[in-house]
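K.L.:
Please find the structures below.
We did not get these values from a lab; they are worked out from the coordinates using the rules stated. Bear in mind that the values here come from a model prediction, so they are computed numbers and not experimental data. Cβ atoms are built from the backbone, for glycine too; each structure is taken alone.
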Structure 1
Amino acid sequence: MRYLFVLALLCIVSACGSAVAKETVEWWQFWTDPGIKPTIEAMIRDFEAANPDIQIKVTDLTWSDGQEKIVIAFNAGTAPDMLEVGSDWIAQLAANGYLSDLSAHIAPDSNRFKGWGMVTYDGKVYGKPWILGTRVLFGNRDIINQTGAAPGFVPVTLTQLQKSALAIQKMRKGEYGWGSNTAEKHRLYKKFLPIFWSFGAQLFTDDNRYCVISSDKGIAALTYYKYLNDSCGYVADQRGVEDAFLDGKIGYIISGDWLLKRIELENRKINLMTTLIPGPKYPGKSFLGGEILVVNEQSKRREAALKFIDFLTSPANQVRFCKANRSANPSSVEAQADPYFAGNPHLVTFIKQINSAICPPVDPDWPLIEDVIEKAVEDALFGRRLVATALRDAQIQITALKSHAKP
C-alpha cells in the first residue's frame, strides 16, 4: 500500500510539474516579408524554449494601416503587451500615456546600444531601439570614371559632390548627375534633411524653444539641394530614382540599405561606390530612424515582455536578423562590430553613418512639422517659391503650430 501511495504521489507531482502555467505575451510586429519572417518565428521558438513559462503570440501588421490599428487599439484599451513601432511614433504614444517608462530597465546597459535619442521623450525612455535606419551616398563608379575623375575618387565634401555630378551631366551621354525625389510623402524630407544638417543648420534652437529652419545655413542647404535638382537631377519617386540608378542612368543618389538588398537579390551588375553623406567638411550628417520595441503601459506582463525585448535586441540575434534581412543597422554596438558587417565595405559605410546621423525631434507634433518641411522643399524645388520665402513661411507655420500646442 505504501508503495502504491508513493507512486500515486509521484504521478501527481509529475503531472503538476508538466502543466507549468504560462504567461502569454502579445506582440504586434511588421516583419512579414518571406525572407525575414521565418527568422522572426525561429527566434520566438528559441525564446520560448529558453523560457518555458512564457509564450509569444504574434500579430502581423502592415505599414499601410498598422499605425492606425495601433492607435485604435490603444484608444480602445485592447493594445497588446509589446509592439514594434516606427521611431517617429514614440512622442505621440508616450504623450498620451500609452507607453511604459523603460528608463530604469535600460539604464545598466544603455551604452551598449545606439539610438536612444529617438525613444527619449520628456526626459524618459519609452522604448528600446532594435533595427536602425539611415541613408548614405551611393555612386556608380563606371559613370564617375567617365568624367576623368581620379581612380578611386570619392566625394568627401559637398563641393566635390556638386562638381562631380555636374561633370556627369555635361558629358551628355544620357546620364544624370543626381537622383532627385518628387513630392513623395514621408520620403522627400529624409533626402533633404541630411544636406540640411550637413550644412550645420538646425530645425530648432538647442533648447527646442524656437524654430530656426530659415537660418542662413538652412537657406544655403536648400539652395544647394535645389541646384542639384535643377542642374543635373533625374526627378522621380523613390522607386523610379533607384531603378534609374541601377539601370546606369544616374551618377549619385541618397538611399538606404534596402538598395544593397535589391542589388544582391536582383543580381544587378553595377560598379558600386558607397560613402558617408558629404558635408562642407567630411563627413556630413544623415537621417536616423528605426524600429523600436515598446511595452504597453497597461500590460500585466511587463517583465515577460521586457525579457523578450532583451532577447530580440541581443547582439547575436541582431546579427542573425540582419543576415536574414541583408540589412546593416543593428542598434547593438557589439553587433555592429561583427565580422558579417566588417567584411562588406558597403555595410561598413552604413555602420559608420549611424555615428553621424541625427533623428528628428521627438515631438508629438512631428507629423505636422514634417508636412510643413516637405511642403517647403517641394515649393522651392518645383518653382512655386523662392528658397528663402519657402523656408520663411515654413518657420512661421511651425512657430504657430508649436505656440498653439503649448498649454
Structure 2
Amino acid sequence: MDRTKAPEFKKIDSVSFIQPTHLQLKNGLKIHVISGGSQDIVKIDFIFKAGTYFQSKLLVAGATNHLLKEGTKSYNSFEIAEGIDQYGAYLQNSYDMDRASVTLFTRNQFLKEVLVYIQEVILYPKFDENEFNLYFNNAKEKYKISIEKVAYVAKKESMSQIFGSSNPYGANATAEDFDKISIFDVIDFHKKYYQLGNCELILSGKVTDECISLLEKYFGEIPLADTKIDSAIESTQTNTPNKIFINKPNSLQSAIRIGKKIPNKLHKDYIGLAILNTILGGYFGSRLMKNIREEKGFTYGINSGMVSLRNDGFFYISTEVGSDVTKEALHEIYKEIELLKTEKICKEELTLVKNYIMGKILKSCDGPFNMAELFEEVYFYGLDYDFYNQYIHKINTITPEELLKLAQKYFVDFKETVVGVLKN
C-alpha cells in the first residue's frame, strides 16, 4: 500500500442494510429483529404510541414515562435500579411527540434475570403517590427556571405559533398545568397507552433463539387487549401572528426562532428539502454559521432543522444573539434565505454538502443498534429501508435548479418569534 497517495474516491449508490425479520409472539405482539454484530449484547426497544400527541392533559405523557421505573407492585425504585445494574444492564425511558419507549441494553447471558424487572416496569408500575408528588414538585421548579431562559420561551412559543395552541404538536404547558394533574391521570394514561396491544418491539444485536424464547415467556403469554388509539387530528392552517416579540428588557441575549410547517417523510419533496436545509443551517459549515457566527460574530451557534412527525412536520431556524444585534441578525438570516431563492448553489458547495450528508448516512449504518434506529425512524411511517437508498439516489442526482425551485416553493411565509430585546 502506497501511503503517499490518497485512497480512490468511490461513489456510493446504495447501502446494504441488515434486513429485519418480523415475528409475532403467541399473543400477537410484533417483534422486529435486526440481528448482527459480534458482541454478546442485545438491545430491546419497547415502543408505544404514547407521545404527547395522545395526552388529554398536558404533562401526563412525560410523567407516565418517567414514573414507570419509580416503583412497581414488587420492587421499589432502588431495587429496580440495583437489580438492573448488578447485571451490567442499562435501562432508559424516553418519549417525544409521537412515541414513547422503554429501552434495554444487556448481555445475552443475563437477559432472563433482567427481563424480570422490565416486565414489572412496563406492565405493573405502582405509581406511588409520594414518587408522583416528588416528580411534579421537581418538574415545576425546573419549569420556573426554564421559563426565564429566552431560548426555552422562544421554542415554546414558536411551536404554538406554527401549529396553533389547540393542536397537540403546538400545545404548551403553563405553571398552572402542573397543579391540574393527578396520580389518576397517570394511571389512566398508562392503562390506555402502555398495554401490549399498543406496543411493538425492536430487538437488535446478537439475537439468539433464547432471546425470543425469553420474550415469549415474559411478554407472549399476556393476552393483548383491544386498542383504539385516537385518530389523527387533521392538520389545518393556523391563524397565529406571523411575528411574535416577547420583551425581556434585562436579557443580555435575544433568542430567535423562525419556522413553518413542511411535509414529513411521506412527501416526495422531503429529501430535497433535507438537502436544502443542510446547506442553509444543517451543519457546522452551513451558510448561516458562516455568516452569523464566523463573519458577523453575532452568536456562538445557529442552526436550522427539519422535524418529521407522524401527522405533520416543521422546519426551524434557531439561535441566540447579543441583544444589541438582534435586528441585524434577523436581517442576515432572511438574506441567506433569499439567496437560496434567487441564486443557484455553486457546484463546489453542493458537492461538499452532498459528501457531508453521505458521510452521516454511512456513519448511522454502523452496527445493528444504529440500524435499528434507522428502521424505527421509517417503519412507523409505513416505510422501509428503501427510503434511505432513495435518499442516497437523491443526493447523487439533485441539481442546483431543483434546490432553487424547492427554496422558492417552501421558504416563504415564515413564522418569527423573538424573545429578548429589539434595539433600534
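K.L.:
Given that Rg/Rh (Cα atoms, Kirkwood Rh), for residues 131-370 alone, derived from a single structure, equals 1.03, which label among 1, 2 identifies that structure?
P.N.:
The structure behind it is 2.
K.L.:
Figure out for me which of the structures 1, 2 the number 3.8 belongs to, where distance in nm of label points 7 Å out along Cα→Cβ at positions 99 and 179 was derived from the coordinates.
P.N.:
The value was obtained from structure 2.
K.L.:
Another question, if that's okay. So distance in nm of label points 7 Å out along Cα→Cβ at positions 219 and 267, computed for just one structure, reads 5.4; which one of 1, 2 is that?
P.N.:
1
K.L.:
Here's something else I'd like to know. Quick check on the output: 4.4 is distance in nm of label points 7 Å out along Cα→Cβ at positions 107 and 195, derived from one of 1, 2. Which one produced it?
P.N.:
Comparing all candidates, it corresponds to 1.
K.L.:
Can you tell which of 1, 2 yields -1.16 when log10 I(q)/I(0) by the Debye sum over Cα atoms at q = 0.13 Å⁻¹ is derived from it?
P.N.:
1
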